[in-house]
Structure formats: C-alpha cells, structure tokens
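Derivation of every value follows stated rules applied to the coordinates shown; laboratory data play no part. In this text the structure is predicted, and so the values were computed from the model without any measurement. Cβ atoms are built from the backbone, for glycine too; each structure is taken alone.
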Structure P
Amino acid sequence: MTKKDFIKVVASEVNQPQIVVESIYDAILEQQQKELIKGNDVKLPGIGTLKNKDVAARKNRNPKTGETIMTPAKKAIKFKASSIIKEEVNR
C-alpha cells in the first residue's frame, strides 16, 4: 500500500478530505522521525516498535580484493513486530 492509497482509504473511513488526512499523516511521521533522531523508541500499538540500536564496529572483507576492512560503529533502526500482528499474519 502506498502513501496515496493509505490516505484515500483513511479519508473515506473518517469522512474527511484527503488533504486533511495527508497533513495529519505527515505530522505524525515527522514527530516519529524526531523521536528516532533523539534516540527514543517509537511504539506503534498493535503493530510494533521502532528501536534505536547500536551496531558495533566489525571486520569485513572486500569480496573483490579480499582485503580486510573495518566497518565503523553506527546506529541503526530496527523494527520489532508486536505479538498481535505476528499472530494475525501467521493465521
């Protein structure tokens, strides 16, 4: 489902213009992004949680040359699905 499809469905469900639903959708996503950038987790009830994780530096190998290189430590965002959605998907 694309953003456009999502907005159409929600707009018809709540009987609001698509432009209003889109502005609300954009505001929600912007707030979630701000929280993730701050390092906070974002809980999406009934769906899951977006979590900030630290990924340690590690050795890798360049497949072309065989040279060992170090990949620096970084932060990553991981998604953990809720048990509710896992059960529904696996029905």
Structure Q
Amino acid sequence: MYNGGFVAPNILYFPGWRARVDGRIVPIAYQEDGTIRFLVPAGVHEISIRYTDTAPKIIGNALTIASLAAIAVYAILKPYAYRDKRFTPLKRS
C-alpha cells in the first residue's frame, strides 16, 4: 500500500477472528454490512487473518465431550449394574 488505510476482506464479523500485520495483532472493526476491516499502515506488510477458538466455544466443546463420555460409560456399565439382582437363584427352604 502506498498510503495507509483499511483492508476489508470479504469475511463476516464473528468473535474469534484475529488479524495480524507483520506478526502483530491489530484491532478488528466491522462495517455496516457485517464484514470485518482493519487498519494497515503504508508500506509492504505481511497480513494474516485467522479464526481462533473463543473461551465459550472451548468450554462448550469440553462439556460436549464430557457429556458424550458420560453417556458412553453409562450405556456400557448399565447392563452390569443390576446383573446380580436379576439372576439370583431362588432360595429354597
């Protein structure tokens, strides 16, 4: 860029997007149409835009995995929980 200015890629704003200019994180703003933009100073720069996980997404993924694991353990162990009670031989007097 000969003059500094905003770069506006065709990416819709959502929490988790990170823009870097020469390895430094720059603040992201969003336009009226919902796309992101960020300021780049004049000169030649290396720009990268990446989507990173947010804290609520990480917590949600962990809860989902824990729930699925609990359901799997329950489904596997349920037949063994009442095994002794169902198959006890009749007592004869």
Comparison of P, Q - label where distance in nm of label points 7 Å out along Cα→Cβ at positions 14 and 54 is highest: P
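Which one of P, Q has helix-only ellipticity at 222 nm (-39500 (n - 2.57) for each DSSP H run of 4 or more, over all residues; to 500), as calculated from the coordinates, equal to -11000? Let's see the in-between values first.
Values: P: -14000; Q: -11000.
Going through each structure in turn, the value belongs to Q.
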Structure responsible for 59, 33, 28, with Cα extents along the principal axes in Å calculated and labels P, Q on offer: P
Source structure (of P, Q) for relative contact order in percent (Cα under 8 Å, 6 or more apart), computed value 28: Q
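Assign the value 5.1, calculated as distance in nm of label points 7 Å out along Cα→Cβ at positions 46 and 62, to the correct structure from P, Q.
Structure of origin is P.
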